[in-house]
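In what follows, structures are represented as structure tokens.
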Structure 1
Amino acid sequence: MKKIHQNVRRAILIFIDVLYPLFKNVMSLQTFRYAACGGINTFLDITLFSLSYNFILKKHNVHFAGLTMSPHIASLFMALFISLPTGFYLNRYVVFQQSGLRKRAQLSRYVLVVGISILLNFVFLKLFVDYLHWYPTISKIVTTVIVIVFSYISQTFYFFKQKPTVNAS
């Protein structure tokens with residue numbers, strides 16, 4: 001399993017780093033890796049949301065344990081079921097490799113940030129779809145842009161914040 005992880009990580013880094021020279025005058029390697037991994041995971045999340053909404057749920061409410069969930073909210077959770085662990089993997093092993101934090105600390109911080117992101121997704125989807133009557137996939141895209149800004153700031157300055165190095169001078 002460890003060998004598979006190393007091969008997957010190496011392949012992702014090679015793919016991303018090959019494209020970096022096109023952007024090196026604009027951003028650091030870590031920022032580029034964050035943008036690339038985030039873009040891939042965002043594309044995955046929106047695709048899963050759209051597929052869930054349109055083809056799995058077929059735009060119908062979900063009835064479960066006496067509760068009714070609108071299809072756009074159920075699709076949000078269905079997509080997160082895959083994009084949450086994928087996002088953690090990409091951030092931990094591709095973007096923020098040198099954070100100096102233990103995996104447990106990173107995971108707990110990531111879950112906190114994702115929890116807030118889920119709340120933001122929920123609130124903005126409800127606002128855009130239920131109150132402003134926007135189409136759900138467009139609402140998800142706009143919501144995602146808002147959440148990306150929050151996520152980048154929180155992950156850079158909190159979630160994978162690097163420990164300061166101490167000079168022995």
Structure 2
Amino acid sequence: MESRRILGIDPGSRITGYAVIDSDGARSCQVESGCIRLSPEVTVAHRLGDIFRAVTGIIERCRPDEFAIEEVFLSKNASSALKLGQARGAAICAAATQGLPVHEYAARSVKQAVVGNGAAAKEQVQHMVKLLLNLREDLSPDQADALAVALAHAHSLSLNDRLTRMAGAVR
């Protein structure tokens with residue numbers, strides 16, 4: 001598989017994690033990662049605009065080939081789930097307006113791809129992300145989750161590439 005640049009997003013209404021990696025499916029390296037911190041002092045509409053503008057800026061600066069985002073999980077708090085869905089929507093709109101293909105992953109499948117356990121704790125995800133990307137610096141949970149989303153997508157692309165090659169060899 002040729003190397004691809006992937007933007008992974010861990011959406012949040014107060015903190016949205018982002019990560020850009022380059023991956024050929026076997027090896028991945030971090031290009032940039034961090035958090036978009038949103039002020040609770042402003043309206044939800046303003047925060048959604050901030051997410052849209054920040055993600056658009058990351059896309060323009062880093063020029064990813066692919067966009068991957070974590071799906072909304074079901075929550076007991078409907079208000080929190082709605083705000084998370086709105087944050088996801090703002091990030092997805094930024095990717096779509098920039099012409100990026102959008103890929104969505106359930107949190108369990110991200111954890112399964114990175115840790116090997118769909119019920120892994122946040123600390124396990126942080127640890128495995130650091131190992132897989134050979135990182136020394138501490139990662140915030142949101143930053144680690146965004147890196148995990150990008151890695152899960154890289155693994156998915158690699159698997160799809162191998163399956164396509166196998167199907168072509170069978171014909």
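Set 1, 2, criterion percent of Cα pairs over 20 Å apart, for residues 2-81 alone: the highest-scoring structure is 1. Comparing mean projected area of the Cα convex hull in nm², for residues 66-153 alone across structures 1, 2, the highest value is found for 1. Relative contact order in percent (Cα under 8 Å, 6 or more apart) computed as 21: which structure among 1, 2? Value 21 for relative contact order in percent (Cα under 8 Å, 6 or more apart) corresponds to 1 out of 1, 2.
Where is distance in nm of label points 7 Å out along Cα→Cβ at positions 42 and 114 largest, in which of 1, 2? The partial results should precede the final answer.
Values: 1: 1.9; 2: 2.7.
Going through 1, 2 one by one, distance in nm of label points 7 Å out along Cα→Cβ at positions 42 and 114 is largest in 2.
Here Cα extents along the principal axes in Å, for residues 34-105 alone was derived from just one of the structures 1, 2, and that gives 45, 25, 12; the source is 1. Starting from the value -21000: which structure in 1, 2 was helix-only ellipticity at 222 nm (-39500 (n - 2.57) for each DSSP H run of 4 or more, over all residues; to 500) calculated from? The value was obtained from structure 1.
With Rg/Rh (Cα atoms, Kirkwood Rh) computed per structure, which member of 1, 2 shows the largest figure?
By Rg/Rh (Cα atoms, Kirkwood Rh), the leading structure of 1, 2 is 1.
Rule-based calculations on the coordinates, nothing more; no lab input. Every value quoted in this text rests on a predicted model; they were computed, and no experiment measured them. Cβ atoms are built from the backbone, for glycine too; each structure is taken alone.
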